[in-house]
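Presented below are the structures under discussion, each in the form of structure tokens.
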Structure I
Amino acid sequence: MDEEKITSNGPKNLSKRKIEKMVGIEVFSSSGYEGIPAIIKRRYKDFIVREITHSGRVLEIKEDFGPTYFSEDIKESYTVFNLIKVNKDTFEAVRLISKALGIPPKSIGYAGLKDKRAISVQMASVRGNYVEKLKNLKLNDIYIRNIFPSKNSIKLGYNWGNQFVITLRNIKHMPDQSKKIEDLFSFLRENGFPNYYGLQRFGTFRPNSHIIGRFILESQFKKAYEEFVIKDYSTELPQSQKVRADLAKTGDLEKALASFPTGLEYERTMIKFLLDNPGDYEGAIYHLPKYLIKLLISSFQSYLFNKMLSLRVHQGNSLYSPVKGDVISILDEENGNTTQIKHTYDGRYDDYLQEARKLNRAKIIVPLVGYNTDLDDFPHMKSLFLEIIKKDRISLNLFKSKLLETYEFKGSFRPMIVKPVGLKNLEYSIDDLFPDRYKMKIEFSLQKGSYATLLLREIVK
């Protein structure tokens with residue numbers, strides 16, 4: 001791991017590539033194709049995300065079929081609705097809605113987290129009859145549509161995936177631009193890109209959630225606190241850097257509580273706890289919301305996934321063709337999701353696997369290591385995993401931590417490659433924001449759990 005390289009004042013001069021490397025994102029699938037340098041998310045309107053249901057329906061921003069009447073007679077226990085948010089992350093939207101309804105945040109269910117700097121549409125649910133209250137809810141940049149009662153709640157993974165319409169800006173026009181775009185898009189449609197966990201999982205401006213997660217699993221709570229609260233990163237806001245550096249220098253918690261911006265809510269929570277309970281760093285960490293601790297541990301798990309994928313390529317192996325010891329999952333027919341039907345590739349030609357891969361019904365998978373993972377089930381990935389934890393000085397005993405059971409990290413697996421569905425260039429024209437430059441509006445869909453930003457990374461390089 002890279003935490004030993006971080007000085008007491010945090011890492012400086014971090015480029016995008018350095019940040020990506022810190023979290024294990026190191027290779028491109030389309031390295032043989034020239035990128036199209038552009039600005040992503042110049043405006044929140046440039047990034048539109050809409051959930052796709054399992055039936056294939058794309059949620060619309062303005063759809064509103066409800067509200068309908070709530071019936072306890074047919075055991076309708078939840079109120080389901082479309083949540084449209086503008087330039088807000090999902091956690092913030094849930095917090096604001098729960099506060100307005102007078103209920104705990106955990107009462108609100110949703111299928112997945114959406115980008116903050118965007119316009120997004122996703123399904124959500126509340127336990128109980130909230131049809132009328134949701135209908136009359138007024139919150140800035142949060143809109144509630146299509147309210148209806150349901151027997152079932154919305155849970156993580158409930159959706160099939162997401163559809164994106166994204167505008168890339170400040171593109172320098174080249175004579176062969178159209179051909180270059182289509183050649184790159186054709187490659188990505190056909191071959192896909194590495195299914196990394198994106199920077200959002202680790203912290204776009206403070207890419208350290210995996211480091212904190214590791215410290216928590218190792219019961220190094222003081223280090224977890226220091227990484228969370230005190231370490232400053234050159235990529236975060238200057239005010240945040242300053243207050244962290246001041247606390248690192250003075251250790252004055254009262255001054256820190258007065259000076260830390262209210263936006264640093266979790267840091268302030270821990271500082272206040274330590275003022276009331278001096279030296280109790282374990283208590284400070286566990287004073288954080290349970291979902292946040294789970295997210296931190298999950299980030300460490302994601303970091304190891306990213307590192308295994310990158311190391312596999314660095315060792316000269318293809319992203320697309322299996323090598324001896326790779327594990328291949330057969331996909332279900334209905335939604336193309338991975339299944340528990342797995343084959344370990346033994347290096348020999350196999351008609352069945354070849355046909356399944358040709359039909360896009362089989363994918364090489366990488367384990368997400370949890371307390372119940374048997375690495376012997378993933379022979380090739382096991383060798384990569386052991387090399388990574390040796391280099392990062394991570395003890396195998398860490399994966400026996402009771403916290404993995406407490407927070408339900410049983411272990412799973414994830415496809416190594418993801419293919420965008422319907423990737424196309426909708427518009428290439430003069431950019432209204434940048435003189436003498438062009439903009440490109442693109443559209444594509446991805447299955448749940450995959451990151452649009454990583455497809456954009458392949459495009460802009």
Structure II
Amino acid sequence: MSEKYDIAVLGGGPGGYVAAIRAAQLGAKVALIEKDKLGGTCLNRGCIPTKALIACANLYEKMQKAESFGISAGKVSIDFKKVVDRKNEIINKLVKGVEFLLEKNKIEVIRGEGKVLEPGKIQIGSREVYSQATILATGSSPASLPGISFDGEKFLTSDDLLEYHPLPPQLDIVGGGVIGLHFAVIFSTLGTKVKVYEALPEILPGIDEEVIIAIKRILKRKNVEIVTGARFEASQSCGKTLICVGRTPNTAGLESLKLKMEGRSVWVNEKMETNIPNVYAVGDLVSKKMFAHVAYEQGVIAAENALGGDRTFSYEYIPYGIYTHPEIGSVGLTEKEALEKHQNIKVGKFPFAALGIAAAMGETEGFIKVISDEKGKLLGVHILGPEATDLIGSATLAIKQGLTVDKLAETFQAHPTYPEGLQEAALAVLKKSLHSIN
């Protein structure tokens with residue numbers, strides 16, 4: 001059995017299903033091939049499930065502080081199985097939402113493991129799919145360490161830990177990146193003793209140094225021990241060890257294409273084209289930054305270009321959102337990077353402790369930091385504090401639209417709100433902050 005399509009998308013994660021939807025919107029006949037649940041790692045085993053657990057952990061922590069708000073309550077306890085069940089309910093609902101979108105856009109979803117036989121020809125079991133263009137969106141899998149095998153009991157992937165209950169009394173986390181710190185915050189808040197091992201000299205590569213110093217101090221208060229510049233050995237395991245040392249692109253089934261590679265990743269140009277004509281690749285398979293929002297954008301660009309467009313993708317000004325408590329939001333150059341690229345820079349900071357809404361909400365930890373060059377061009381914004389992952393959206397818009405720091409400072413905000421802090425940080429760059437010492 002064989003059929004002809006305009007676009008065949010291999011992989012139903014963020015990059016794949018978005019590429020399929022955009023191609024269908026442009027009038028293409030589209031097939032989407034997926035062997036597992038739609039939504040990929042982000043929806044099923046990453047971004048969304050971890051945020052569901054973080055929401056529970058944050059609420060649990062806030063309820064323990066109820067007395068400081070003048071609220072008396074009995075002893076607060078947690079049933080982690082119910083927390084996991086809630087997470088699964090959320091995922092199932094969102095997966096059905098993706099299925100609905102694909103159906104309404106008249107995209108044929110083909111279930112099964114796809115193998116590319118040649119450009120424009122994919123085999124799924126006994127079925128063959130032909131297409132004028134192919135978009136590869138096969139994602140990635142958790143990387144391991146030499147001499148350590150994932151067994152679901154002692155050595156766990158993030159996938160394993162999302163389903164694990166009851167709460168472990170102690171947890172080692174190998175890897176001090178975003179995934180590792182998400183789980184460190186979740187489990188330490190719920191009472192697990194957590195120790196993080198990072199082989200690099202510092203945790204959270206790519207994040208501003210001042211933010212890292214502050215979040216390490218906060219994590220220490222939460223009884224999270226962090227060991228940097230240290231290799232983890234299997235003999236060090238306390239009983240439950242999460243290995244999150246990065247992810248490896250999934251290239252199985254693509255061998256016949258003889259794709260150009262960059263290390264373990266598939267090479268693409270700024271149009272998301274591989275070295276093979278009419279074959280595009282997106283998401284974790286190619287990305288230097290493995291974020292769902294990067295995959296979304298790459299998927300849209302690949303779909304449009306496959307149908308005659310001329311869009312390009314840039315890694316400049318990609319926002320980060322890290323759900324520690326307080327949160328981290330970041331976009332653009334760090335202070336160190338800005339100093340390396342520009343002779344003179346200006347930096348302004350505003351503490352959440354000086355923000356009225358933060359005091360009212362009992363969330364005063366952290367700061368907003370704005371960096372510009374000497375002429376006022378915005379270079380970077382870094383936030384540690386409440387609502388940081390939301391606030392960074394406005395900062396990203398400002399930077400991508402070429403706003404200068406004075407224009408950001410002139411954009412006054414509603415009171416009392418967290419965005420006032422962003423305006424105040426911009427004012428601080430100009431030595432004009434109204435509610436803190438410049």
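Bear in mind that the values in this text are calculations on the coordinates, not laboratory data. Keep in mind that what you see is a predicted model, and the values were worked out from it rather than measured. Cβ atoms are built from the backbone, for glycine too; each structure is taken alone.
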*Thinking of I, II, which structure, once Rg and Dmax of the Cα atoms in Å, for residues 260-347 alone is computed, gives back 15.9, 46?*
II
*Among the shown structures I, II, from which was the value 1.8 of distance in nm of label points 7 Å out along Cα→Cβ at positions 140 and 252 calculated?*
II
*15 is what came out when relative contact order in percent (Cα under 8 Å, 6 or more apart) was calculated for one structure; which of I, II is it?*
II
*distance in nm of label points 7 Å out along Cα→Cβ at positions 68 and 196 from the coordinates reads 4.4; which among I, II*: I
*Out of I, II, choose the structure whose coordinates give mean projected area of the Cα convex hull in nm², for residues 204-315 alone equal to 7.6 when calculated.*
I
*Quick one: log10 I(q)/I(0) by the Debye sum over Cα atoms at q = 0.11, 0.13 Å⁻¹ came out at -1.03, -1.42 when computed from one of I, II, so which one is it?*
I
